[in-house]
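Each value in this text was obtained by applying a stated rule to the coordinates, not by laboratory testing. Owing to the predicted nature of the structure, the values given are computational and were not obtained by experimental measurement. Cβ atoms are built from the backbone, for glycine too; each structure is taken alone.
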Structure 1
Amino acid sequence: MDIQSLKNIAKFLATIGLVLSLFLTLPSLVGVLYSESIEKYLVFHLVFFLFHLILYLGLRKHPPKMSIKEGIFAVNLIWILLGIGGGMGLYLTSHITFAQAFFEAISGFTTTGATIYSDIESLSHTTLMLRSLYHWLGGMGIIVLGVGLLTLVNPTGSLTLFKAESTGVTLEKLTPKIKDTALRLWGIYALLTLADAILLWVGGMSPFDAINHAFSTISTGGFSTKNASLGYWAHNYYILWVTTIFMFVSGINFIAHLKALYGDFRGYKSEEVVWYAVIFVVLSVALSIVHIIKGHDSWFHSLTHSFFTISSILTTTGFASTDYGQWSSVAIAIIFIPMFIGANAGSTAGGIKVIRYVVLFKNLGAQLKQILHPNAIIGIYIDGKRISSKVLGSVSGFFFIYMLTTLLCAFYLLAKGFDFLTSFSAAIAVIGNIGPGFAHVGPADNFTIFSDFDKVVLAILMIVGRLEFYTFIILFSKEFWKKF
């Protein structure tokens, strides 16, 4: 890269840093409100702000025009820097190593929700708010935040960043300017967060707990303020159902929510949303039946926790209302299914996404028809639109890379001496940005069992999963650097 490219990237990152500095004021206010010692955090916040301010002022006269190569490189770089900068905040507010802080910060920003803290309730309010804030900012996407609030890059550059950060098979924008679409998405995101927080507060949570859990729910992150996660309110069915519903809603493509504001509800009738709802209901009912048969709880209790669990895993939120790892081997098998699915493209959730399975199964059906009718021209349609061979190849490639990376991660952990269930569920949990897995990384445990080096490796895999592989892997292609 030449000096011009480096200046483009630096100015973009500096502006993102300034925007983040504004949000990072919130934990400081919380610390003051609860009379906590926040001197170290204030110094970090000040240094973080001044560094980006000086960098921005030094480049204020530089008119950036971000290319595809610069945009993709900036997307990857900012996630690493978020882990370093965000990790520093956690490192200074709690007694952990920097590798642990890096893992926790990446887990927060990628909305994975895997934690290294064994006693969450011993953490300061400042630290708890910081973790939840990372979730909330990472949920809709740091890059989308930058594209929506800033006008530093030209429309082509903005679209490049939005494509690299947003998830899904295709990108859809509803306004002429991608910046306006991003801003409106953030507006919906904020409104859902506010509504969730108010309903949780009404249901019995303290204002602090309600805000933190709303941040984690709408971002489909999973960080909680309690050691038992939502299990702390295991018998408050109102709170569990409110959270279940908001997790489910957050797993829907936010473009559908945006369309609904304009009176267009066709987004909720799309094949992906319909299949997402069907999968959710079928798996929830199946788990409920198993829980009722195997357990000794009432049917409503079983129904509540089963629907909550499937909603949490399917949307990759990772909240736990109970230790579902103890329900039975059949229950574990059922819960493994949504771990491999995920919610909708264009949502805050991770995972493979329902739309890719729709494409894959339709392609399988088309291939079977082609065998029976060799001379027929068989197309694959989603919501009445024909899917191109380019998209089919991209979906197939993604599925292969996803499974291969998961296997490699699992084999790495197996080679380090961890048991089969811990290794495979941890691999699925970090790459799918889910959070908890089973066995030693189950809902009643955490990721402290891994070494600092392992935590860094797993954190990088969270980023790879968040960027959906292609945006990261393309950096290692010589042709990419030559072509662009």
Structure 2
Amino acid sequence: MRKAAFLFAAAALVAQPAFAQTFDAVEAVDAQYDRTERVARQLWEWAEVGYQETKSSALLQSELEANGFTVKKGVAGIPTAFVAEYGNEGPVIAVLGEFDALPGLSQSASPLREAVTGKHAAHACGHNLFGAGSLTAAIAVKQWLEATGTPGRIRFYGTPAEEGGSGKVYMTRAGLFDDVDIAIHWHADDENSAAAQTSLANRSAKFRFRGRSAHAAGAPEQGRSALDGVEAMNMMVNMMREHTTMDSRIHYVITEGGTAPNVIPDFAEVFYYVRHSDTAEVEAMWKRLEAAAQGAAMGTGTEVEWEIIHGNNPLLVNETLAKMMDAKLRRVGGVEYTAEERGWAEQLSKSLGDAAEPLASAGEIQPYKKSLGYGSTDVGDVSWATPTVGLRIATWVPGTSAHSWQSAAASGTTIGYKGAQLAAKTMTLAAIELYTNPELRAQARAEFDAARGENYEYRSLLGDRDPPLDFRK
């Protein structure tokens, strides 16, 4: 394994100046495996949800401070958001790190469905791996800058509440990426790819209906059901689906609908997401959603108000950077299972049914292509502020969907930790390429400027609202 890592590093750095070749970047990442595993496991155990990631954020900050980074805490009005930097001159390369978990999920690190008593959240999107892998990459890049004397600044952005909280949007809106040359990110997945994949823009809100309570049998004429308002809205929005474009996505959950059938509820709430590849189409659908809410309130004799919770712009891909990242990923290679890991993966794979994929695909790199992804991410807003590039790594058993108990389980095992290390190696090599290749940076910037257009002005889908720090409470 170490011999292979050396060969990968040598190949990656062959075109670099002589002084850069004295530092083995991949070996530097390999040497940090214990930290990657320890941090990833701790974040996984805590499983703190969006804007409540106090311990998770503090852990990442302490690791960075211990390795020579200067940390700015509580940025953009968010207590768990931070920026850590090493260096004081040269190009600024940003590495993004996430660390929030998903509510409503609980899972042990078992290949069988096994909830953990008293635990109501889990890292079913692998953000524990994201934070730990990005931490390792940032420290390895710092070591390279220090060892080679290369001018450059490496920044780690601690970005909370990606899951429905749009932490990066508030950080972008605050101008924290304005002086960044290139931003790098990665994500847990069931396959390895650095292809240029866009995402859907999205906006969410909680619609709150208020009515009048009464005895449902004794005095029904005196009541006005807030739940009726929610259900009427949902019915109209579901009819609206027939008249939207192919890329549209609308989904909701009723977060509160009453407590007893014989009490007409005076309060009910429904939480909506709207998505589309075009921001303008999201805004157009949103107007129709608001009209449905108002109509539902009028028809049921209730009142309604809503609070926008989050909103993300679509990811602006940069193919100059994506092709570079794809080349680095192919040099590093995919994930290889030990015999024990293979046995664990085979057992979990049985639960995936028809979605299961051959385990060997974890060691493969997917073909490069530009495509539309149907998820949404607040990295999208970062990508409109500075040229941005990312990759996905097989930290989960092939065929596993995000936001599932299977992804939560794998994120707490060596399968996940290996993937985080692979991501760290690829990002480290990419950062070194960017520091030492000014022509590549210039090409990426030219593509970025052309894609945004001459008169581009950043506008978030959140408006001027403050971060919803209590939206997961």
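Going by Cα Rg over 2.2 N^0.38 Å, which of structures 1, 2 comes out largest?
Working: 1: 0.95; 2: 1.02.
Answer by largest value of Cα Rg over 2.2 N^0.38 Å: 2.
For structures 1, 2, which has the highest computed value of mean count of other Cβ atoms within 10 Å over residues 212-219?
1
Given a value of 23 for relative contact order in percent (Cα under 8 Å, 6 or more apart), point me to the structure among 1, 2 it was derived from. It would help to have the intermediate numbers written out before the result.
Values: 1: 17; 2: 23.
Answer for the origin of the read-out: 2.
Starting from the value 3.2: which structure in 1, 2 was distance in nm of label points 7 Å out along Cα→Cβ at positions 228 and 260 calculated from?
Label of the originating structure: 1.
Which structure, out of 1, 2, was FRET efficiency 1/(1 + (r/R0)^6) of positions 292 and 348 (r between Cβ atoms, R0 = 41 Å, to 0.05) calculated from, if the result is 0.85?
1
Computing helix-only ellipticity at 222 nm (-39500 (n - 2.57) for each DSSP H run of 4 or more, over all residues; to 500) gives -21500 for which of 1, 2?
That value comes from structure 1.
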